[in-house]
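Take a look at the structures listed below.
Only the coordinates and a few stated rules stand behind these numbers; no lab work does. Small disclaimer: the values here were computed from a predicted structure and weren't measured. Cβ atoms are built from the backbone, for glycine too; each structure is taken alone.
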Structure 1
Amino acid sequence: MKKIKLKDLISYTDSLLKVGDFKDHSPIGLQVEGSTSVEKIVTGVSASLELFNHAKEENANLVLVHHGMLWDSDSRVIYGSVKERLSLLLKNNISLAGYHLPLDAHPVYGNNAQIIKKLNLIKREPFGTYEGKSIGFIGYTRVKEDINVFIKKLKRIIDKDIFTLKFGNNTINKVAVCSGGAPELVKEAIKKKAEVFLTGEATEWVYHLCKEEKIHYIAAGHHATERFGIQTLGNHLQKKFKIKVKFIDLPNPIK
């Protein structure tokens, strides 16, 4: 396997995901600089001490995640768990890069594009306006599909433990998809006459709204719906640069 310069890898990934098009709540791309060269990458959904320890054990030079370690809402004082995370990275010369909204929205490597692909949905349309950008998609089943059959497929492809509000028709065709925590986008799904809204999380007020609007609401898990993008991106980088990439799945039971 080969090595690649960290700056070249980050530059390529930034360009691939068009990070300049997004306004996010976390630094996009490189968050912590470690080794100047990369021979092995560990990928995961969210930055955590556990994931960083796996990277150390794997002798990885870079941790690549969807949810990074630094957020606008966090204190700028480095203490507690952030101190522990940062200390482990710096002591072991491991870099950290995070791609949040760009990895939700990408038409090929993104979470939502991958969900659409895995569910075999067609006629993809933009959906899920957030900070002025569409980060999700609407797709259509190839033929009208029984909602229970569709849910069984979701359990097989995404996660066996999903939350459903079945308030729509027994047969469905138009599905709005936005991974992660996006319950507010059910309103856009209703406006665009989707029959199913698929996301990661639910919240209290969606129950009565969906019941009144007669739409199916499916929360398949924040973590579960956002595993696909980082894996697909990692696989691409492995093929592109001939470097080692290993995805570490650290399941999160919180839906």
Structure 2
Amino acid sequence: MADLRGIVHFLDEYLGARTISDYGPQGLQVEGSAHVDKAVTGVSACMELFHAAKDRGANAVIVHHGMFWDSESRVIRGSLRERVRFLLDNDISLIGYHLPLDRHPEVGNNIQIVKKLDLTMEEPFGAYKGVTLGYIAKTMGAAIASEKFFDKIRSAINPAARVYPFGPGEVRSVAICSGGGQDTLREAIAKRADVFVTGEDTEWIYHLCKEERISYVAAGHHATERFGVMALADLVTARFGVETKFIDIPNPV
């Protein structure tokens, strides 16, 4: 059993939760039990994840996408009301880390993708308010045929990844920015990446990629952001001796 405040303090410091301007509060979002003996991690706060946590007897949930965002109303009603009530009724804490978990150099979503794709880290990438979120990485050794590299993404990240194969036939340089990172595409082009890997696509990227001759992979917002919370589950267990399990609540987006 571990102290909730101790876990939150450690994660706040380890992830640098106060070092980046984000879209909402980071760290503790709903306070439940003061002590944690079981925890679960998941990509996004939702009732399905909360029910799974209760079924496992967990008293803390750690997520990448929390429940509160600066762009949304502060009125607690509807589904948000039901989520908050469920957590409080069951004495379950909610802890969330968004951009700090994307960019962390050890457990972050983007460095985990670099590892999953057997790439070597080259340089920081994905400028956002004075910091970077992702990486430009290189293939190990010789270049990889594009189709072989796309197959690796489908195998390691998401079999339903959407690929726009407008880049060269061989891959050497890969720009990576998980989740909704499409706004960093122009930076990937400026840095001459052969492939840009992110979670989502949008209408304007198609012709821009075709004209700039860069391949684009939309591997899924959810799929590209599972790896950070998976790593956090292992970290919390190792650090605090708390039984922690990643629960993947399916999301096709």
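Descriptive notes on the structure:
- Of the structures 1, 2, the one that 11.2, 32 was derived from, the read-out being Rg and Dmax of the Cα atoms in Å, for residues 143-222 alone: 1
- Which entry (1, 2) yields the derived value 1.2 for distance in nm of label points 7 Å out along Cα→Cβ at positions 15 and 231: 2
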